[in-house]
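Asker: Multiple structures are listed underneath, in structure tokens.
Since every read-out is calculated from the coordinates, none of them should be taken as a lab result. Because the structure is a prediction, the values reported are computed rather than measured. Cβ atoms are built from the backbone, for glycine too; each structure is taken alone.
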Structure I
């Protein structure tokens with residue numbers, strides 16, 4: 001790697017289509033970035049700048065709506081965790097995140113029922129779209145399709161970098177990938193208030209592709225220190241999720257990160273795309289080449305954040321913790337102490 005921003009590597013995925021030597025060098029750089037940082041900038045991705053501007057403009061229009069227009073699609077109305085969240089209503093590790101946002105996911109029909117042993121089936125269902133912005137749905141859907149294709153391309157590169165067949169992960173995402181789009185606005189913080197835009201956490205899926213506007217705030221924890229990841233025009237920030245960490249026995253690294261709120265009178269916009277697996281899938285355990293397996297320490301396990309190889313169980317755990325208002329209204333049976341369905345979820 002010859003390029004870096006604030007200490008984080010910048011990778012050009014166009015090298016993946018180059019001559020064999022260039023392709024091999026790119027995969028080696030990808031391995032190094034994944035092992036050392038778990039975060040990197042991605043360029044050469046082929047997403048037109050006009051598409052990025054459209055989705056950022058759509059986010060600005062949504063957050064500029066009167067409060068009533070946003071609350072009409074408030075997430076608490078959706079058992080599927082789709083819709084608008086007011087500033088301070090999402091939690092990370094029990095603390096308020098000072099941001100407002102709207103969440104969309106794969107547009108699929110609601111399942112008629114969820115078996116007790118698969119409560120995550122409740123997560124499938126329709127999105128909420130604001131009537132005041134009929135143009136939002138086509139913009140978000142277009143972004144979702146573009147980023148799904150790019151995410152799969154990056155995922156296939158990770159597979160090759162691990163010495164696996166290119167499509168090794170396709171059995172657990174091809175049928176029904178988890179395509180989570182989040183439009184986010186971080187308002188400026190007032191005097192004496194917390195600077196937690198979003199608290200320190202890891203992402204649960206395969207990988208995240210983050211589009212930032214011009215305001216900094218994202219920070220990545222590397223070797224116990226926080227490193228800034230400022231916006232770089234024409235790039236995405238890519239970070240590894242827990243599915244890849246578990247599948248690679250910890251060879252790939254899901255890294256803790258956070259967002260620091262902007263200063264007063266400023267705001268930060270971002271669009272996060274989380275590519276995940278089918279909720280009904282189970283994370284595979286890859287057989288790594290011996291030289292890679294020797295460097296795999298096992299997936300990290302934290303007492304307050306257990307990891308589950310059942311994809312839906314892991315994702316549902318995060319949703320219930322992050323949005324307690326939705327959990328209380330629609331999933332009280334899953335959070336009641338001793339409820340059988342809650343085993344391994346909360």
Structure II
């Protein structure tokens with residue numbers, strides 16, 4: 001795809017209009033969803049103090065000595081939680097040049113049962129650094145706030161599809177699938193591979209992305225990549241594959257990537273992914289005729305088949321994106337005839 005198109009811009013939506021100017025707001029949601037599938041969100045109600053705390057503590061974590069970060073490496077967690085060094089996670093078979101922590105819902109591991117659905121293994125505790133004890137309470141507070149925000153956004157998408165606002169509640173309540181990633185993209189020299197994160201789609205309902213100050217996010221547009229630089233006071237929101245499945249393609253889970261910053265700098269972001277319960281099955285909504293007529297059908301990607309069974313879909317992505325964790329903790333789930341896992345995105 002061509003380089004970034006400076007003439008295309010992501011729209012900005014004010015969530016307060018969901019209450020004050022509902023019909024026009026929902027029309028704008030449909031337009032954003034049908035075009036880029038991404039938008040900037042203002043009027044979200046998340047306190048700046050909480051946002052600043054999340055970014056500051058994320059920066060402090062990445063500044064820790066390597067031994068302190070590696071003490072909570074993901075390889076120690078059968079639940080795919082913890083720290084990854086740059087190059088250990090893959091998208092489309094190529095290493096992503098970022099370091100990060102994956103933080104899910106703080107829940108107890110379920111007893112191992114080889115006869116139970118394999119996705120049950122994904123539930124379990126997070127790993128937290130002893131060297132930065134304040135990280136855990138701060139990020140769990142942040143996770144709780146952005147979960148509530150993501151549910152408000154999800155209700156707006158439901159209404160935009162002419163459905164009851166709570167149509168998705170039966171498949172996320174009372175225990176939605178939550179994934180929070182704090183991410184640092186190290187700078188890379190000219191001539192090096194600039195894949196911070198390779199081109200991919202997100203698998204959940206919606207993503208709520210907080211960017212610090214350095215650009216790098218790009219969204220696939222009709223004429224090239226659309227830059228989505230940081231904008232103070234905003235989150236970037238995008239649609240995940242659950243909404244594409246539920247709407248038969250009316251809502252667009254769009255491809256995006258992150259380009260590494262230049263050498264000598266770095267990029268920081270905090271991404272939250274709201275998903276359905278792991279035991280849920282994604283319904284196909286009965287859209288009104290005027291919307292159903294505009295549905296584009298589901299994306300067909302032989303390298304990333306989509307399943308309506310949420311746990312199956314999510315486990316597939318985790319196993320492929322983190323082959324080291326898969327081999328150590330879940331070898332019984334791997335095809336013994338397959339010499340190497342085919343890595344993909346972990347979202």
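Asker: For structures I, II, calculate distance in nm of label points 7 Å out along Cα→Cβ at positions 97 and 281 and state which one comes out highest.
Answerer: II
Asker: Still on this structure, please answer the following. I have 3.3 for distance in nm of label points 7 Å out along Cα→Cβ at positions 49 and 225, calculated from one of the structures I, II. Which structure is it?
Answerer: The value was obtained from structure I.
Asker: Work out which structure the value 0.35 belongs to, where FRET efficiency 1/(1 + (r/R0)^6) of positions 9 and 169 (r between Cβ atoms, R0 = 30 Å, to 0.05) was derived from one of I, II.
Answerer: Only structure II yields this read-out.
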